[in-house]
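All of the numbers you see were taken from the coordinates with simple rules; none came from a lab. Treat the numbers as computed from the prediction; the structure is a model and nothing was measured. Cβ atoms are built from the backbone, for glycine too; each structure is taken alone.
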Structure P
Amino acid sequence: MQKLRQAVLFDLDGTLLDSLGDLAESMNAVLREDGLPTHGLDDFRFFIGDGIQALVKRSLPLRLHNDRPALEAYLDRYRASYSQRWHLSKPFAGIADLLDTLQAQGVGLGIVSNKPDNFTQQCVQTLVPAWTWEGVVGQLDHVPSKPDPTGALAMAEKLGVQPEDCWFVGDSDVDMKTGVNAGMNVVGVSWGFRPETELRDAGAQHIIGQPAELLALLDKD
């Protein structure tokens, strides 16, 4: 009996791309312009994951959290700042070899991110351009953000696989909950922005410490 096709849906920041420094410096640059407190990389590990609006709000002083005009203004400034730095991110070690093998095996490849869609598309086209991505989607106004499973399920359908034949790979609780909500195989990566305990608590069925370890999971399925 022929084995059913499998697909892997990846998160982007913290999973495929080592982008923490660029995301952090983009926001800190805006904060420094106004003399506001900046944050260390470890703080940004927990600011990132729920979309750009959450990142900006979490970075600002509490007194600004309910100031909608200020939040919108800082959001625009963050976008402008990040537009100068997004291209500095790089794939994590071992990602290129993993993608080479998955593509050679005929595994469907997709990306589902909470990064704004325009930046998501730019990052994929520039930073991981050597592979055939059958679907790439970032945060869009008309699509609920992760952990809502809408985007992941739509991507599985686009790639022609059932959710149970799809692997959702990410580095945060948001990603783990997305995979669980979509009924997919859920894989957490320990090289990303969040601790393993968070991934396990959010429903990770597997934790991998190196990209190549994903191949063994797919071979067992």
Structure Q
Amino acid sequence: MSDRWTRPIDAYCERLDPSFWAEPVNAATNAAFLVAAAVGLAASRGTDRGVMLLALLTAAIGVGSFLFHTFATAWAALADVAPIALFIIVSLALILRRLVGLGWGWAWALALAFVPASAMLVRALRPFVEAMIGSSVAYLPPLLALLGCTAVLWRRHHPAAPALLTTATLFAVSLTFRTLDEPLCAAWSLGTHWLWHLLNAVVLARLMRTLAAFTSTEVHSSKW
């Protein structure tokens, strides 16, 4: 494996050296994603293939993030971001189909088009916001997409709108903690990235529960 993939990455406040357990809290809190995956699987009732796929991707997010916060190399970073990207695409397609009401063709087309559109938006925003929010700029497009879908549902008085709004709000809060990790490092050596893990796990669990409650053919009451 080339040095490009094995070079050490020091991206978070908790890491002080390149050793495997240099980020114990950041690593351990990835267990929250496994709990979220279990919540998703339970919500799917073993029949909702879309939510089951999201649950598997949520578990992969936990594993990938654990690898990144232990090995902290370029290959581990790829293992971290790949399942996140897949979760965003699949969940957006399901939101557009089940909640917004688009056909599967349009839902998947827009979800896949979100990838290059997101890259272009990040490139456009980076000169203006990177100094303030750093690498968290990459998560602004998913947040904006979630808020946009929420606005559409709210305008239609869709029963899923309040749940999606709460989920989007939690996502914004979790993103704030991700952003504050480095700025607060001098005052709080543990950092705040672990709070991003915990809150983001709740975000994914809530999203899966909401999608499981609103299938393409039947609407169930949601506890969330």
For 18.5 (mean count of other Cβ atoms within 10 Å over residues 51-58, calculated) the corresponding structure among P, Q: P
Identify which of structures P, Q gives the largest calculated value of distance in nm of label points 7 Å out along Cα→Cβ at positions 59 and 139. Q
When distance in nm of label points 7 Å out along Cα→Cβ at positions 35 and 91 is calculated, the result is 1.7; to which of the structures P, Q does this value belong? Q
P, Q: which one has helix-only ellipticity at 222 nm (-39500 (n - 2.57) for each DSSP H run of 4 or more, over all residues; to 500), as calculated, at -23000? Q
Comparing percent of Cα pairs over 26 Å apart across structures P, Q, which is largest? Q
